[in-house]
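Given below, in the form of structure tokens, are the structures.
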Structure 1
Amino acid sequence: MRNIFFLTPVFILMFLLHNGFQPLQAQDSSYETVTLNGQRYFKYKVKSGEGLYAISRMFSTPIAEIIRHNPSSNAGLKNGQELLIPVNNDNSWRSSSPDSSQTDPAESVDQNSTFQHTVSKGETLYSISNMYHTTVAEINRYNPGASEGITVGQLLTIPQRRVISEEKEENYRFHTILPKETLYSVSKTYSLKPEDVMLANPGLSAETFQIGKTIRIPFFESYEVIAPYEHQTKNITHQVQKKETLYSIARNYQVEASEIERLNPKISDGLKANMELIIPVKRSLLEKDARTQENEANRLLTQYLPSSKVDVMRVGLLLPFLDETGRGHLRLQEYYEGFLLAVEEMKNNGVNLELFVFEIGKGDDTGKLKSLLETIEMRSLNLVIGGVNDAQIRLISDFSRANNIKYVVPFSQSNGEVLNNGNIFQVNPISSATLTKASSVFVETFRNANIIFATGGQNDKKEFTAELQKMLRENGLSYQTISLTESTNSAIIPLLSSGKENVILPTSADSNTLRQLIYELKEVRETDSLTAIRLFGYPEWQTYTDQVADYHLFGTYIYTPFFIDKANPRTEAFTRNFNKWYGRNLMDTHPSYGLWGYDTGLFFMTALNRYGTRFEQDIASIRINSLQFAFHFERVSNWGGFINSGLYFIYYDTNGRINQTDRSR
């Protein structure tokens, strides 16, 4: 293999009170609603010049949702075209009568000391605390009851970050997007350019700039007190003209008469011609060219940034190959060998590629890695893959951010760097997100089944079963619970339903619990062979090869982020090729490190070759025939990196076949 080098050491909104971007709550009109197939909609007629972005902001509804309910809108909007806008929690008040009094949510919101975070799937208090550089204890202090558990969609109050880093790019506060706000108004609030906000939030787009979402505000002194742009004022001097009244002046400047009286006590004696008054005018009314600047900011949210195509891809693999702790060097060697087979495949497909492989030192000793990151070779790379422990990952993350180089973290599930570095891609899914997604897919798949949980054993899957049971309750689905004992077979029979699939889930993944459960279920089958019994289990079950026949007997399902179909011709070809190149077979590990290296290398080198240095813009379009991992990368926030949320459902059917379904999306 040529071109492989092994080196050792070594980012005016004038509030537009009368334009098309005016939020709906400020308008004196209501919208007719209609219910179709159980979904309630607003009926809205498009005005001349309106686009999807303006309407999505008006109704607090993502563009994708509008298109989904109005497929023809994807081809462009026409004046008078009628759209159906789904009613949701954020916009449900919009059907109220014109005379209803509405409170402007932005007027009472002060984000100087705290802001709001909406909990997403897979998030925990720990991951949220890392995202915002606070502590779990602080979040619990501001949110009584959070320690007992948080739910998707829940609003949490988060304290503003108070520690100012010495590194400029780390100096920021957070801002939760409020009703009426736009990219332009938020940037004006903090005396920034819209481009500054975009640079600090690489994931920001028309889809993600939504009410309730959080963004980072860069280069900002944390203790400085600010007011939203819509409420910021500047005092000007007004000379009273003949026939003017206090109320005509107030109406002209769109301020309250009481505010003028407060700043000008002398008018208590009467208003006189040529008198000079101090008027607190909103900044938005003083800005020139506000409409043009607003439109320019909106375009930033929808633009597709040009990506530099790479003539010769330069990829760096940085791993502690010589660290023999726990025989880890053998696993890393096999990962490297699998990666090389992906390199060879890319080269055979005509890709011009140079691979640089670096030994980075043992454990927490980062001296060698620090020296390496200062070399010219490293700064010339397009893609960096590697790092095992937190110390190594932190250093490489800082390097990737400073040099704007994409960085793939191959093994770690728990590093905090992906939460705050938009260049990072974490391959190994975080367990909490996997549990949430698996629970969601389970509910979708077995909505009509009779669900029975079998408790006992090590009870090591209580986090998954608790999440699944909560989701079942939220969807109005019932379940039953039994204890796994020697008399389980007699206890389970009355719980079975002859007209449904009966899905049995143990709360433990250990092999002894599984073996006992299968034994008891076989006893049940001898009594009732016609009732459909299914098992549902865990990634660990892949390793219990002596149980595969029983998996087929009961039509077993497992969820897992990785799976090897040994009967797949491509898997067989890879295994033969590995043996041919290296003279030995793959180690018996789960997951396989050789396939791990191959899949990771093939995915990211394909992304770089196909889409260039900004391949993250097209990450959802990248498909490869991976042999082990399901790949589906999602941003963790508007400023953070990407975490793989890939998930397989594996079905061992009763005919002896194994069906592998990608349920990542």
Structure 2
Amino acid sequence: MRKLLFITFLLVAQIAVAQQKPNPEWLAQKYSMFIHFGLYSELGGVWNGQPVRDGYSEQIQSFAKIPKADYEAVAARFNPVHWNADSIVALAKAAGMKSIVFTSKHHDGFCMYHTQYSDYNIVDATPFRRDPMKELSEACQRQGIRFAVYFSLIDWHFPGTRITPHNADAVSPEHHRYNMKQVEEIMTRYGSVSEIWFDMGSLTSAQSKELYDLVTRLQPQCMISGRLGNDRGDFAVMADNKIPDYKIGTPWQTAASFFNETWSYRSWQERGSLSDKVNEKLLSLVNVISRGGNYLLNIGPRGDGSVVAFERDALLRMGAWVSRYAEAIYGTTASPFDHSFPWGAVTRKGNDLYLFVSEMPSDRTLRLSGILAQASAAVLLADGTPVEYRQKGRDLHVVVPASVQPDCGMTVLKISFSGDLRVVPDEVLKTTELSLANAVPVYAYSSMDYYSTYRSIVGMTWHFTSKASSIRPVLLYTAGNEGDEVTLTLDGVARNIRLSGGTPEPLAVKPGSVHWGEVSIYPPCDDRFNAVPFESEAAPAPLEGLSWGIPLDIPTGAKQAVYVRHSIRSDRDQDILVRFGVADGFRVILNGEDISVRTYVGGVPSKPEVLRLPLKRGENTLIVELYNRYGDHVSYLIDPEVPQEMYALPLDAFTVDPSVIHECRFGITHPANKNSDIGFRDLRIRLTTNDKR
């Protein structure tokens, strides 16, 4: 019995740890080192004496079309004798970085650790005979920095695998089992791993889940990158070197290289001005942190294991700057403002704001508005020198003296406030109905695979005023959301609601006013889901055999999209409801505007959607995209002959303070994963009151 209780305790403890994702230490690290180091480093971007100018140099085997045997032969001379894990970790710490992500295996399949599942690794296939990943893991542990790994989901060395330029191929069952074994040995033989950075490939939903579950079981706090695909993962990864111009409501990261042309060492790379590069990367770091993300900056060691002097010197200069302004970087949160500023970026810590000024206004005055607190001090962060500031109501003006010169391209100030610092949202509504049209969306970054990505919506937020002391929301939803479980939060009070039993409310659709015309289909095309606005040079052909409400199978290859086109004429401006079947990727475009963009992967229930289409008077063009990842067909279903009615579900009243700005938030109660779009484009929240005023 005692043994059983002990085992039960361990299981409970493991579950409790697993529930700590997102790992708070990962969220707080802000700035980390990426290392692209592998067999390709020995080549340095050169093959047969000539620079290979196409593509990233770590993919030189592909871009130079190097025969497999010739590329494998490079291992015989790959001997990085100048690799020194302790000096690498010391450099990262001097740069102000909190973790290191090391390439355990890149697309070429060469393992930079001693794997037991292949001889194609640095210990068994090279004269080096050492395990640099193990050395790095141990050095990180000695010096108190977190260790993490990169792992390519495609492997050009695996039997039967072909090299393609897009690197988003399917992974065979045999290859997946191989990946699972290698990930397991990494998670069990290399100490604590703070994150695993999966990359490339196009996995099935089941494959992504198996890898996610494996990592989480073995290391419950290990953060998993969204490039695992199928919206599995604990944090989203932006496209290479990209910084979003919008806030993201889930954990995210920007991975950046010193040079956009390559991640690994390139001997002939034009490196330019060291000062300009330092300023460029520091500005990127600040922009990422001010928007709530983590910045992962890469170095590419030479084939002999040494760090390129330019990259080393840049990191040391950056580290000195980060040390001077560490207070404004570490332990901070994203800017509390809904808008950006032309002069630069903002971070926050408690009742302090930090201003990073990269574009000094001509009058040297920084203007902030919507502040609900009294400023008590304004200083230059570097030395504490006070600067002039003026505050009138919610407007604050900070004047930077002409004598102040930028430090690495930026001037950093600290503004302190007495009392609780609050910022008025940009959109404060005076309305009795909330919808997506007047919401501030909570964005995430959906990733089916590396190429099929888009900005998803995982929640909605509104701020509004009301003179009432009691508000009773009424949720209006379509039949497609019947049975869904959602959460509505008003001024911090959350209610979980099952959408069921709502009272029908008919739409004002005039009978006989909508005329469905010809329906046609474009030839299936290789596509990246939602990658670009729909365009096709091919002429559509009539779609034969379609009946309302009955699925029609359309032959389609893997990773292909089908576009169905409908002509609709309406006698007036009006909204109608239409039911659609969905696919792995589903997109509805009406008159050139997206009505819905969603994926049904990663555990998202694949059920028909009922969408509200805003028709204009006259001719309308409806295009439906169905994206197929695997298999040989998609099923197209459309049915406009559904009841033209929304459903109204009243909730219990919320007691509120009429003197404050109210915040209302909406989301899925138990989302399948963190980054999948929630849909609900047609949700309405009617705000009713019982106050008699």
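Structural remarks
- Per Kirkwood radius over Cα pairs in Å, for residues 156-363 alone, the highest-valued of structures 1, 2: 1
- Parent structure of the calculated result -9500, given that helix-only ellipticity at 222 nm (-39500 (n - 2.57) for each DSSP H run of 4 or more, over all residues; to 500) is the read-out and 1, 2 the choices: 1
- Computed 3.1 for distance in nm of label points 7 Å out along Cα→Cβ at positions 524 and 588 - originating structure among 1, 2: 1
- Given 13.6 for mean count of other Cβ atoms within 10 Å over residues 380-387, calculated: source structure among 1, 2: 2
- Which entry (1, 2) yields the derived value 0.30 for FRET efficiency 1/(1 + (r/R0)^6) of positions 396 and 564 (r between Cβ atoms, R0 = 25 Å, to 0.05): 1
- Of the structures 1, 2, the one that 38, 33, 15 was derived from, the read-out being semi-axes √(5λ) of the Cα gyration tensor in Å, for residues 196-507 alone: 2
Read-outs: derived from the displayed coordinates by stated rules, not from any lab. All values reported here derive from a predicted model rather than from experimental measurement. Cβ atoms are built from the backbone, for glycine too; each structure is taken alone.
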